[in-house]
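Each reported figure results from applying straightforward, stated rules to the coordinates on display, with no laboratory input. Computed from a predicted model, the values in this text were never measured in an experiment. Cβ atoms are built from the backbone, for glycine too; each structure is taken alone.
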Structure 1
């Protein structure tokens, strides 16, 4: 097997081969590093990378296996971590020059879970400044003149370009789903409280979540299974209980075929014509397995409610940094903090109440369907790298705390259009199973390899 073949292995396949001794962790990590060396100068997904240290981790894991010790489900698998998530062995700089060289003494809870599962923490990926809208240096692997999305741009692009099989991102509005859609990979925004955020930069604790990117649905389920669970440092995580076997759920047969609701939200007019047409055709293809629903205008307030909560909480968490940062802070972040400081306590509490009421009312739609189908973004990745795209199709579901997936099922002129699949509260496992059914239904034979465009 060539180095290129090794780098192309999925995390699930590579972990099985490493566990059986067919390949070593060092071989697999070296293959991924070779791929990084080949494409990173163009894609610019990483902000911190130490090849020697990655190989050292792999060798320790190989020694561990040779001694006959138990192996975790990610033994020898390289995983890239977004640069707002603490790692004890790499700097965590929040995408800001104000925190250049910042180091912590411990891993974030989810990083500790990855290490315990045998993962190689290969490096830190680019984020937008403080995971907000000011973009980083990363390019879209499908067309380097286009945005990869934000704020988890580096994580999505690293997976999409074949540098790593798995990466971790975060979402406060659309920062997992949108870059997954633009880069043509799988991404999951879990239910609020499923994945611990201890050691992750707090932006808006009411909205913040963390989740993985992958090139396949089984890999996505594997990564989610590893990082999910209780942590005492995150009050939103659930009390200790067994984490669902997401891989088994995703692979289960269907006692009854799922039913989907193709939902057009009040933001439907923001979708590009090609996206609208593609989703209408998808609903037609699903036939009796899909119903069409137009959300009433009462949901139109969701975007303002989300902005009120996010700006107020980010002003609380980042205000001091902005005040002290001078020219080291972008104008877009300064405006957000100013807006957040203008939110009164009454407005903030009302927004929280309205968000809960809206989430409860959305639960009623799952009495008629197993999952919701809606765009992940208005269209393909926009041209230009000075903006990260519009998260408008993610906002409502993030506000409601519902689990969602971005599936690379549609395209327009060889560029991916993400299908967002939204599940009922805390129904992440079955959402993965519904996604597998949908992928099988949509599949029309092997996908042709997409060419990467550049100037």
Structure 2
């Protein structure tokens, strides 16, 4: 501020206080970095990472203990590299829990991925890897947050993805409401939930119980450190009016490349060069347009192809070209093509560039044949995401909301996940 001066005398006391301040500042930054470093993006030759339960229409890696789930990915080098996996247990804040592997794994926490196969009859060659868990060598024993890491033959980190294992010891009732704030009545959703624990003795719910809320399957949307608002017998009530609220956003856009050689719905044209190039129709900003229903799968994707026996190894790759019309640059924030096709991450690959001549933001992604959801988001240089600056936000938007309940009784060494509840905003309550 003009005319405002600070005078500091650096005596021994001030130097001590300054040192303490800088230490705390460094420590705080270290904590933030640790929380944001769980997901490790793969190199450019690793594509189509899918980590999910083996249940129809279930795309979220939140898995009941003992339930089968799978990790699949493609290596475009197609050299049949030997990859290993490593599973580690984490706490509520996604930091290593410190447990010995024998405390959370029966068998081996690290092993080779033995199921892999080269692609067949595709322009883009690749090796497809498929890991099924639990298996004969690895069985997870306890609930909690987990990270699975993939390593190459030289034990170098390739990529890492989080997943959550839960045991249903409590029930979670979740409801979605329109915002109570008149300013956001038509653009935000509020999530409320109740935890019922008739068969579990909780001595100090405020200290022993924690919750985490997610919108769709997007890890970036988590709301944490929520205390119960009310207590009623064996119930914990979270009936906040605005503390657990989300911009509703808009329905995801989509395209389908299952029939890769011809234009289909939302695909303008397809060219064949070294591999296929798929050009989508021009997209427009939707924030000033009325809400329109687009049936979607909330940002997820499904690998599929017609006229093949096995899409995992016979589906081809295509460069998908995106174009967003904008008559001027949209401020200093970056614009990204956003969805679960890359684990909801902001990378150079899915960042768009502006062409002042054509008045278009453009980008391209190398994607395997399938049905994909996407939208356009803005993000600050620090990674703060805005899902409504381009697409708008409408209370009618259909979103999934998930609530996970963590339990760490006094004296316990790790955070258990003891409850999982979901709700959809199609059934809004006012």
Structure 3
């Protein structure tokens, strides 16, 4: 798992798991046609001169003739081969193929003028195992895993660093002399063995398209039935995913937080579902605020976005807010900050609330290897630990918080969901305590 600010590539809405894996009809829940007026494509789609799709029953399969010298571009949502005039600035395509290379319409490979950059989450299970494709019912929340796109290559690289030929990490590191080893989605046998290409069976991807629809995808080979190479083939199926909103604003509008002030504690609620807008909270006055320059203002204590929580301290602000995490502590017994408090602030690529307390659960293969603890919460991954897969649950931890105005608080997270089960609706309780 990466650190918290890396996971802010786009903070996530939790998944709606109402769709089952055997339902291969396209969904309009997470994108689809932007104006809602066009009819959904009939699938399997038409493909094109170099792409062929088939209905495999519980998913769709595709074969691409990528043996030529030109990229083969695909609109995943309609399963249609397209020919964008200017691929770098087009929303017509999601993914493209050229030999073993696979590029995404995002990062250095594309900037769609409408829609969203294409990103993938790469995952793997144990070597020589088959990835549990049939168990993937929804996209992991982006606050818990990385969704990545294509990046610039190194100083001597002849091509960009394509996400799907870079991730996940190799089980067999490439040999510098022969090239034999793992390269993202595929294994290359190396020059001494004819550079035979095969798909890594233990690897799977979750893909977000330009239209903010999500697909599980696995590469299945590189050679067609006649033995011709340069024909990558793959399986895919649309799955429930994370909502997307147009970016650009760092501060969420007012009206997204409420407070219930009691005689002994206050319960706060924040709609933190915006993908790139923080909900800033003033704990002393129990109110949401909208700072013009959050990192330079002392009008707020904490801010929430998806599963991430930042503090007005460290790299996040000048307010000197800090926390001391007390895992398993008795809420009622904490009445003062205490002289022995160990204070943590937000650091580069490490939000304190998402890194403290340290993880006890760090993922296992049975849950896709992506379950585990992330500071204030536990994420279940592809396992059902009693409340469903891809579920976020608060850990048993009480935070002692040093406010930006000299006040001290005890705070605990209550839930990531509202009563209707909607995600990114954070609830928390806090109460004043004595200074050290």
Checklist entry - Comparing structures 1, 2, 3 by distance in nm of label points 7 Å out along Cα→Cβ at positions 285 and 309, which one has the largest value? => result 2
Checklist entry - Quick one: FRET efficiency 1/(1 + (r/R0)^6) of positions 165 and 349 (r between Cβ atoms, R0 = 30 Å, to 0.05) came out at 0.80 when computed from one of 1, 2, 3, so which one is it? => result 3
Checklist entry - From 1, 2, 3, which structure was helix-only ellipticity at 222 nm (-39500 (n - 2.57) for each DSSP H run of 4 or more, over all residues; to 500) = -2500 calculated on? => result 2
Checklist outcome for this item: distance in nm of label points 7 Å out along Cα→Cβ at positions 181 and 293: greatest across 1, 2, 3 for structure 3
Item to check | Test item: distance in nm of label points 7 Å out along Cα→Cβ at positions 237 and 381 calculated as 2.1, pick one of 1, 2, 3 | outcome: 3
Checklist outcome for this item: Re Rg/Rh (Cα atoms, Kirkwood Rh): value 1.01 computed from one entry in 1, 2, 3; matching entry is structure 3
